[in-house]
Structure 1
Amino acid sequence: MDSAGFLFDGYPRTVRQAEILDEMMEKFGMSLTGVLSLEVPEELLIERMLERGKTSGRADDNLDSIKHRFVEYEAKTRPVLDFYQGKDNLHPVNGVGEIEPLHGH
C-alpha cells in the first residue's frame, strides 16, 4: 500500500508513547508533520459527554467518571502537548462550534 501519510486519532496519550512513536518513525526515516489538539473548554466537554451519555447508553458518561477522565488527562495526556510544543509541531484547533455539512457530497 502506498500512502502520502496517515493520521493517528487519540494517540499518543502519554509522553512515553510519544517518545516511542518518535523513535519508531525515525527508525523508518519518517517524522511527524504536525500534531493537532482540539481545544474545547472543560465545561463544554462535560456538557457534551453528559449529553452523549443520555443517548449512547455508556455507563461511563456520568459526572464522576468524566471528572476522573479530566484528572487522568491532566496527569498523563496534557504533558504530551508540551512535548510536541517543544518540537514546534503542535497545532491547536478550535473545537467549539457546529460542523458544517459538505455541499455536493
Structure 2
Amino acid sequence: MNKPPDATEVDPDGHRIVFENEHVRILEVRGDPGTELPMHSHRPRVVVPVGPYRIKSVDADGTETVIDRRPGDASWVEEEHHSATVLIGPTHVIEVEVKSAAKTA
C-alpha cells in the first residue's frame, strides 16, 4: 500500500505547521464537529489536546476507533494512516512530530 498524503496536504486549514526544524514539526490542529478528513498520514508524535474532543478514526485496514481526549492529556501516537471524523468538539490540539522516530523506507 502506498503511503497516504500528509495531514497538512488533505487539511491545510485544519493542520497548520507552527514550527519546524530538523528534529521536530509542530502542528496546531483544529476541526469542528462533523469535519471529515479522508485517509491521510501522520509521523510519530506527541498529541496534546487544548480542549476536549471525540473523534472516530478509521485505520487503513478498516479498524474503527473512537478516541476521547481531555485538555492536557498528552499521549504518544506511533506513525499512522487513517481517516477521521470529529464527533464532539471543536478539536484544538498541538501535535509534536518527532522526525527521528519516523520509520525509514
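For which of the structures 1, 2 does the calculation of distance in nm of label points 7 Å out along Cα→Cβ at positions 59 and 91 return 4.0? Write down the numbers at each step before the final one.
Working: 1: 4.0; 2: 1.7.
Structure 1 accounts for this read-out.
Given a value of 13.8 for Kirkwood radius over Cα pairs in Å, point me to the structure among 1, 2 it was derived from.
Working: 1: 16.2; 2: 13.8.
Computed on structure 2.
Hey, relative contact order in percent (Cα under 8 Å, 6 or more apart) derived from one of 1, 2 reads 39; which structure? Don't skip to the end; give the middle numbers.
Details: 1: 39; 2: 36.
Going through each structure in turn, the value belongs to 1.
Where does the value -14000 come from, among 1, 2, when helix-only ellipticity at 222 nm (-39500 (n - 2.57) for each DSSP H run of 4 or more, over all residues; to 500) is the thing being computed?
Details: 1: -14000; 2: -500.
Value -14000 for helix-only ellipticity at 222 nm (-39500 (n - 2.57) for each DSSP H run of 4 or more, over all residues; to 500) corresponds to 1 out of 1, 2.
For mean count of other Cβ atoms within 10 Å over residues 3-10, which of 1, 2 scores largest? Walk me through the numbers on the way to the answer.
Details: 1: 6.2; 2: 15.8.
If we compare mean count of other Cβ atoms within 10 Å over residues 3-10 over 1, 2, the biggest value is for 2.
Which structure, out of 1, 2, was mean count of other Cβ atoms within 10 Å over residues 51-58 derived from, given a value of 16.4? Kindly include the intermediate steps, with their values, before the conclusion.
Working: 1: 11.0; 2: 16.4.
That value comes from structure 2.
Any read-out appearing in this document is the output of simple, stated calculations on the displayed coordinates, not a laboratory observation. As the structure is a computational prediction, the values presented were derived from the model and not from experiment. Cβ atoms are built from the backbone, for glycine too; each structure is taken alone.
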